[in-house]
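Q: Below are structures written as structure tokens.
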Structure 1
Amino acid sequence: MLQQKLQVTLLTGRTIEQGVGKERGKSSKEYFEAVSICFMDAGDMKKLGIKDNTNILVSTEYGSVVVKAVKYARAPTPGLIYIPYGPWANVICSNKTSSIGMPSFKGIPAEVEPARDKPLLNMKELLKSEFGR
């Protein structure tokens with residue numbers, strides 16, 4: 001039976017593709033494609049009935065964002081999701097730094113659900129929806 005939502009732990013960080021995209025420019029197609037994704041365990045994707053490049057909604061206590069699900073190819077990682085650093089990850093991470101100058105981007109409780117009918121916003125749309133500009 002398919003689940004409607006899945007409780008997971010969110011990790012964020014750098015990827016080679018995110019770094020290359022950043023060098024091309026944050027308004028580039030390469031950057032968008034590198035940071036508007038979420039790596040997921042194949043078994044977790046199956047539980048939700050989603051395939052590669054399916055829109056998903058990732059929600060934390062800090063916000064929600066639509067990203068593309070991508071099967072993590074290296075090893076099973078049930079219960080974990082990974083979103084590369086960028087504006088899409090920033091929407092769902094805390095901005096609190098606990099006086100150390102850097103917010104926590106690891107170990108955030110999150111919920112994932114299919115979002116086939118919700119659009120993946122481009123950079124301009126995402127920033128406008130989050131900051132009204």
Structure 2
Amino acid sequence: MNLKEEERQIVVSMELEKAERTFAETTILLQNKLWSNLANRLYYVLFHSVSALLIYDGYEVGTHKGAVIRFHQYYVKTGLFSPEEGAFYSQMQSLRERADYNCFYDVSETEVTERIEPTRQFLMKIRNIINGKKIVVK
């Protein structure tokens with residue numbers, strides 16, 4: 001990504017803020033038992049978090065599948081994230097696609113509610129990594 005340092009930091013901050021706002025939406029969806037919508041928002045928390053990390057490190061985000069591939073290549077294979085965390089991100093992408101595009105598939109309460117806390121932890125890990133690299137995020 002051909003961004004100047006200041007531009008890159010702004011985009012990283014915006015991606016993390018988007019992830020935080022998206023995670024905040026999950027409370028309303030949980031209260032209203034909107035399981036498919038909740039799966040969608042949890043996935044987007046991960047996508048925006050991973051996008052922030054990729055951009056921070058100077059990589060292109062590209063497509064959703066590209067972000068997953070790059071995440072595995074640059075962060076799972078190098079040991080920064082565990083294979084389980086990588087699998088979680090991939091599974092959430094698949095769940096979101098099934099929930100959004102398959103009219104025969106209904107996300108269950110258990111299937112999605114058990115993923116809320118791991119999503120929050122994933123977001124916080126990325127935020128801590130980026131903050132540890134000295135970017136100031138508002």
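FYI, it's all coordinate maths here, none of it is from the lab. Because the structure is predicted, anything quoted here is derived from the model rather than measured. Cβ atoms are built from the backbone, for glycine too; each structure is taken alone.
Q: The value 24.4 for mean count of other Cβ atoms within 10 Å over residues 49-56 was derived from one model only; which of 1, 2 is it?
A: 2
Q: Comparing 1, 2, where is mean count of other Cβ atoms within 10 Å over residues 33-40 highest?
A: Working: 1: 22.1; 2: 19.1.
With respect to mean count of other Cβ atoms within 10 Å over residues 33-40, the highest-scoring structure among 1, 2 is 1.
Q: Given a computed value of 3.5 for distance in nm of label points 7 Å out along Cα→Cβ at positions 57 and 113, which structure among 1, 2 does it belong to?
A: On the way: 1: 0.5; 2: 3.5.
Computing distance in nm of label points 7 Å out along Cα→Cβ at positions 57 and 113 on every structure in 1, 2 gives 3.5 only for 2.
Q: State the single structure among 1, 2 that was used to calculate helix-only ellipticity at 222 nm (-39500 (n - 2.57) for each DSSP H run of 4 or more, over all residues; to 500), giving -7000.
A: The value was obtained from structure 1.
Q: Out of 1, 2, which one gives 99 for volume of the Cα convex hull per residue in Å³ as computed from the coordinates?
A: 2
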